[in-house]
Structure formats: C-alpha cells, structure tokens
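Quick note: the coordinates plus some simple rules give every number you see, no bench work behind them. Quick caveat: nothing in here was measured; it's all calculated off a predicted structure. Cβ atoms are built from the backbone, for glycine too; each structure is taken alone.
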Structure P
Amino acid sequence: MSILKLYLTSLEPDMSQTIYSQSIGGYVSNSLIYPETTVSSIVGLYDTSVSLDTPSSGNWSEWTGIEYININNELMKVSPVSNGSISVTQRGYNGIVNMHIKDDIARASSSKELFNDVFNDEHKQYRCIALKNVSSLTEPSGEQTATDISVYFKQSSRNSDSVIRIALEKPTNQYLNSISTSWSTMQIIDTSLIGIYLDNHFKESYLKILSGEGTGQAKIISSFDSETGTYTFYNSFSSSYDYSINVKYEVFPSPAQRIKTGTEVPTMTGENIIPFFVPDENTPMRFIIEGSEFSTSDLAPNDILYIWLEREVKKGTAKFENNDLVLNINYGVS
C-alpha cells in the first residue's frame, strides 16, 4: 500500500467527513477521498469483473455510491459497489487499459462528489484535501519519509467547460511527539521545546495524550509559550487526573485555513502557500520556496500537505457532467 493517502478536511479534528462538498479546509479528517483496497486475483485486458479484497476497515460502507475505480491508472466505470465482486460496465474509461495482478492497489474514484452547483460570482468554487504520510500507522516497525513529492492531474475534468487548478498549503507545524515535564488541567509544559519554536507555533493544533493519565484525551491548543515550552488549551482536562505523573503526547500538524463556504477564495499569500496552477505530468507541483522554512517537499510519518482545488466553469455549462479527476502523487521513499 502507498504510504501517502488523501483525506477530506473538516471543521473539527479527529472526525469523519461524510459530506464531500464540506471539505473546505481545517483539520484532516478520518475519511479517505479515495477509499482503497487490493485486487484479489488477476484482471486480464478484456475482463469485465474485478475481485477485491475486503478493505482494512472490514466493510464496504465507504464505497457506497462509487461509480469508478482506478487500478494502475486505468479508470473503470463499474456497477454499484457493495462487496468485493465488482462488475465493470466500461474498461479504460480514461483511454488507459492495463492488466492487473493480485495485490495491485485499487482505489475508488469519488472526487466528483467534492463539487456541487454552488458558485461565486466568478463561477468558481474551492475545496481542500489533505495528503498525509501514514507509514507510522500502517508499518509501525518501518516508518518511512516520502521525499521529492510532486502532484499533478493524471486525469483532469473531462468537461471542456470546466477548469480545475491546484494550490498547495503547508501546515505551520508538522507532527511532533514528546513527553511532558509537568502539566495541569489547562496546560502541558515540555521544557525540551524551550526556544526551539516561536510563540504560538502550535496554536490551533490538536494535542492528544498517548500514555499515562488521560490516555486518548485530546485538546486544541489555544497558545504556545516558547520561553517556557507551555501549551495552553481552550478547555480543561479532568480534575480527577494525577498531574504529578508526566504523560507522553503527540501534536498533529496544524489545520489548513478554513473558508466559510466553498465559494470563498482561500488566501494565496505567504510562505506556506504555492498559488493555483494547472499541473500535468511534465510540469508537476512541488512545495519548494527557496530560502523559506519549506524549501523541501518531504513528508515524515504523520506529516501533512494540504491540496486546494479551484473549479471554474463557463456560465451556463452542464456543471455536473464529467467532473471526476484523478490526482497523481509521485514521491520517493527514505
């Protein structure tokens, strides 16, 4: 399986996003934009059925309503997916036909659900998805860093009256785990962080206790004091915890900017942003801003890169037709 996966974004952390069109920035959700599993047997060039292994979740609920699957960049139109036996109604929907073997990755293609018929005055709408390195989740004994990441359209919208562009946003902070030196109901202090990060470097990030008192409890950080290494939270932990015992904790990457509606233009200025562009295989997008903190496009385990999509349609176009897209992510591993 790939160590990089694409997730929808949500208003709150650590939750599912069931309404694709509400993926408009904020925290990475628990919902994959392209649910995936593996092929359970060989698929020949002329086969019209595909057998898939049961997803790791154990059920097919995320595949409900899926009309297309992507295997080795071949897009197939399929009958409704309810289990691992799928009938194909059209092979090579994007002009690519390949033979597939057991354990090849099969991804549902459901990106069209990102878009709806609500546009701003310039006939544009915006969505945000998160690219996450999940190697620490899927391979606990072999964490891997994704290097030299690039993003492009393997297949853009097939609606000639619709143009989709990409922008990239990096979080203010990436993933961190450490151990507290003291804590209380409203604060966690970690003196190992003193002077390493600027004040409020972790503001709005999501902190979760991994072990010790309150294991599994989590809070959103309201401020960070660099001089003392102190996280302060918007609300308190339980007063019943034994605060004399230090805890191991993790801080997730900071959220992307959150727009009020899918028609609002996200901010495209600052060193954390690569503005909108139409990438292809010959000119992919990389997060490289020379001289900035983000001069590389590597993602360590649990790190995130946010991908903004801008869809523009000509006035009067058939807005729902042929709006599926296939994002391709190239990267190395170290």
Structure Q
Amino acid sequence: MKILFTTYDYSALVRLDALTRLEDEVGKLAECKWSRKHKIKEEESRHHVAMRVMPDADWVYHSGLGYRPPKNRKYKISLLMTDLHCSRSLKLSPQGIVKRLNKNPFDAYLMQYTKLAYQAMPEMKPIEHDYYLKHLKGPKFHLAPSVSPEIYKPSDKPKLYGVAFLAHASKGTHPFRYEIKCGLPQLAKENKWRVIMRDRPPGKSGKRYKNKMLREGYIVGPKYVETVSRSKIFIFGLGRFKYPAARFMEGMACRTCVMSDPPLTAEEVHFIPDWNFVNINSSNWKQKLKYYMTHKEEREEIARNGYETFLKYHTHKVRAEQLVKFYGEHL
C-alpha cells in the first residue's frame, strides 16, 4: 500500500509531536511519502503536488476541513478530524460540518473522538452524542490518541510526588477540572501530600515548541514524562468535551495511577472504571484521592492494569497497524 501524508511536521511541538510519530510508525508498515518535504510551485494545487510527489498513491492522509477533494483522481483521501464541536475558522456548527463534508465527501474520516459531548458555540442547538456517527456519510476510523513507549515509560526512580495535576482548567470549558485545581492545594496540605500543579504552556498549540518551552521552565517533553512517571497519581478530569484525552494514555504508559471522569468512548478505548483508571466525579474525587493515596497495593494494581492496557491498545505501533488495516479494507 502507498500512502501520501500532506500534514505538517509536528515533531518539535508540544503534544502534537505524537501525530508525526504515528506517521513514522505507519511508514514502517507501508510505502509512504510526505509532501511537506516538497515545495509547492506557483499556481500548483494540492492535487498537483500529490501527483508530483506520489502519483501512484493509494491513500492521501490529509488534515484541514477547508480543503475540497478533487473529483477526478485515482487515489483516495482521508480527513483527520481533531475537533467535532465546531469549526471556528469556517464558522460551522457540527450540523454545518456534516453538511459540508457530505456535499464534498472525503473517502474516509479519521476521528480522534467519535462522540460529541459539548458544542463550543453557545448559539448552537443541542445535538445528540452520536450525531457524526449517524449523519456523516463514509467510512470512519476512531484514531484515538496514542503515544510512544520509548518516550512514555515507567521510571526506575522512586516516586517524587504524591499527586500530579498538569492541565489547563478553564471554569467554563473544564468545570470539574477547575474544581480539582481549586480544591487540591488545601486537600494536599491537610494530608501532607507532595503535589505538583502546572497549567499548560501559553500560546496556540501550533506555536508551542518543546525546546523553547523547556528553556522557559515549563513542564513539557521529557520533563513532563518524568513528572508523570514519578507521581503516584495523575489527576485531571476531562471537561465538557468528554473525549479520550491523551493524558489517559500518557499516565498509563508511565505506569502511574490515572484519576479522571471517563470519556464518552470509554468502552471503545478499553477504559474500565476502577480497574485501569479511577473513575471520579465532583462528589467523590476527594474521597477517592485520599483512599488511593493511602492504599498503595490497590493504587499500584490499577497503575499496572493501565500500563498493560496501554501496551495492548494505545502505542503508536498498534494504532498504525489499525490504520493501515482500515485503509486496506476500504481501498
């Protein structure tokens, strides 16, 4: 199989580097090329670039909702979808996104989450969780987050922190996470836990360069991995979107006990409450946190189960194998 990637190189960026590492794993399983390595000539369309770089491609892996696939082509195009709740750049609601895509369809949709929990624009009408699954036409693949076991892995050093909270928490979008952020310092003080709390680095995701952020003292890249792996518990909460955040996979890969409310697609991604992560909500997170901080064997068993779940289902290698199989089934 021959696959052309038209995506950017995210390898130097915070978090987004996982997408490029996944592409590299796909490259081990299929013949792949990347059009980003070729300059676009004057008046040359994306289609012409594809034909110049890989004229015999079976699939083109594309990111960007604004692109309209050309009709006269031999290759197939899949669209990477990272946001379902809205498209601010195109000013589209989920209904508008589905209408646009069904009118100018791609051949497949790679969705980082498949169920919708919250719409970011207040003027939008309520929508069912399965709206995309029911109304978006064409094959769909759940491209849930994955991480590299060579990067995210258990530490052989003693645990340094009792609890780690490393997440952005806005009161409007992340009410439960915001509650944890506000309540954790006092709870830690009362129980004499060593806690580390940090917000995400500033700026837009496409501008957060790991080396620059590290120099400025932010917990990103290898520093982030070390912090998570040397914490007994990694707590966050999902916010209103309820998608399977990469933090689940990152914490499990570090063999750290993960505490959060479950995503809508928990069953799809093999998350089992209180077996491979601790299921918490607004009314019980303090009690559960105190319990697992004082019950080491149970906490470490959940961490081990999470680690085994990660190795079985959520490495880049596993996700690449699933994607290549999906492509093969829809040629």
Structure R
Amino acid sequence: MLAALAPAAEAQAIRGQLWAADGSSTAGLRVTVSAGTWADSASTDAEGRFEVPRPELGADSVRVMVDAAETAPRVFHPSVVSLERAEWDEEVRMVLLPRRWEIRAGTHAGEIVEVSAIRGFAPTCRGCLSGFFRRAAPTRVGAPSSTVPAWRPGSFPLRVAFDHDYTSEAISGRDSAAFWRDVAELERDLGEHLFRPARFSEEDPVEDAPEDLVLVWVDRRLRTAGLGSVAYGEGGDIGYGAVRFDDALAFTRPGAPGLIAHEMVHTLGIGHTCSWNSVVADFARCPERRAPSATREDVAYVQVHLAMGALQRAHRARWGLDAALRGEEEVERSPKPNTTLARSAAQ
C-alpha cells in the first residue's frame, strides 16, 4: 500500500538541478517556489539538485527563483522562471550566470570581467530585437528552449570554406592568407580554436543546408562592407553560417580594421552591441564603440555564451541566460534601501 502511494507523494514537489556556466559549485543556493501569497523554499544539495513543495490547490502557475542564501554573497545573478501547471512534473534544469567571469585563455587570460545578462541583451537601438546575446532561436514543438542560438556540441572547430562557385569576385591565395591571419588573431584573443579551413563546392554531394560549415564569399550586391549570419537547423541549434563581403578588397584593405573578426564573431550566434567597446559594436549606431579586435569584455561574454550554450545542450537544460535576464531585471526594479536614512539612524 505504501509503495502504491509513493509516486503520488513524490509528485507534490517542484524538482530540478542547477549548473554554473563557469563550472563552480551550485550547492547551498536558495530555490523559492511561489504562487500569489503562498511560498516555500529549499536549498540545493552538493550536486545542485533541489526539491520544493508546490501548492496543492488554486494555482495555475508558479514562479521559481534561484538566488543566494540570505546570509551568503551573490556569486550568480538571480534566475527566475515561470511554470504552468502542465510543466510542474518536469524537472527544472537551469544553467546559472556568474556575476564575474575569469577569462580562461587568450590575450586577456586571468582577467576578471563583470558580466550581466542585461548588458549582454541590451539592444543597440529602440526597436532593435537584441544585442550581443541574441533572443531565442526558433525551436520545434517540444524542444528545449534556448535563449541564445548555439552550435551543437562537437561542432567546434567549425569548418570554414570559400564558396568559389557563388562569389562575385575570385578569391585569391593572397585574400585567403589575409583572411586566415585575421581569424588566427581572433582565436588568440578569444583563447579558443573555433574555425578550421575546409573545401566546398556546389557540386559536392552535400545537403542544401550543410551542417557545421561557415561559407565565405564576395557579394557585390551588399550595401555594407560585410555581413555575417547564421541559419537554424532542427531544434533551434545553429545549422550553418555565412559571411559575405562587398568586394575582394575586404580581405586586405587597411581601412577596415576588425572587419573579418567582426563578421566571424557573428557566425558564433552573436549580434551587435553598444554596451562596451567591442569588435562587434554596431557601426551605424555607436561607431565610437568600435574596436579593431576583440576586447576583454568581448572575450568574457563570448566565453560565457559558448559555455552556457554547451552546458544547456549537454544537460538538456531548458533555461539559462533568459532566466538570468529576468532575475536581473527584477532586482533592478526592486526598491533600494535609503542609505542616507540608514546612516542617520546608525548615528
């Protein structure tokens, strides 16, 4: 009889597991489940797992918030998600965003950068949809949602090929050498081996949307110096990328520092930003932010992007930067203590 009742008893809780983008421990965090005036909470165990009772009656949805324990400093940004009743039996799997990121390798190795989902997602203009971090990629029904588009695990280093069949101008050996010189510099800055040379031809027996491949060509129809983009495959993962330049001089012209790095960073699923000096600064909206190479903030935010995308896919974690963004926004909106009155009271 007790065995028959056990599954019903187990179902009366919201369960889940947390991982940190930087690989640090997620033990001892406070997970609070609330609905209206009702709330309950529990701490995560050594593996980041938690189990919190859920409301029995009268709630169609619950709010789940992950934050530091009351007496502990915040190591991660608070993360917040909402669950409809139909989702209560599903495990809440989430990757947390650290407040500070130590750059792991590359030109800025060892430097510590403050990171924020708000800054990462900040659009470059009124009406623009996203910033450095792009909004949710399209997903098929039932697939885990992922706020940032990312390549599938095992995709790196991505194959990069010149599309000689489609290009408007011939790409010479000199052009290729200049392109790969700039790519190597970008990889040194980022501390990641992300790209490798490959060959591609329209006559090759490949599918219409070749996987794990970035195609590069010259397109004289472009109205800008360069354009880097990605296309989505099944489940919302990035399927392939493309980089176009307005003419072959883009590979060697001295007047466009950082152009190749700018477009290649876009092929990682990253957009523009005006939040810091950046190699992917929006030239049209904040030209003063333009940097000729990846800055320390670029490196930290790219590493965060890659780490969170990989962990979400490896652990089938439904939430990541989206939950951190909501948590940060709620903290920003919360009333701040009146420090002047507090000091007066203390005196």
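Upon calculation of helix-only ellipticity at 222 nm (-39500 (n - 2.57) for each DSSP H run of 4 or more, over all residues; to 500) from the atomic coordinates, which of the structures P, Q, R produces -7000?
Details: P: 0; Q: -10500; R: -7000.
Derived from R, not from the others.
For distance in nm of label points 7 Å out along Cα→Cβ at positions 95 and 231, find whichever of P, Q, R sits highest and give me its label.
P
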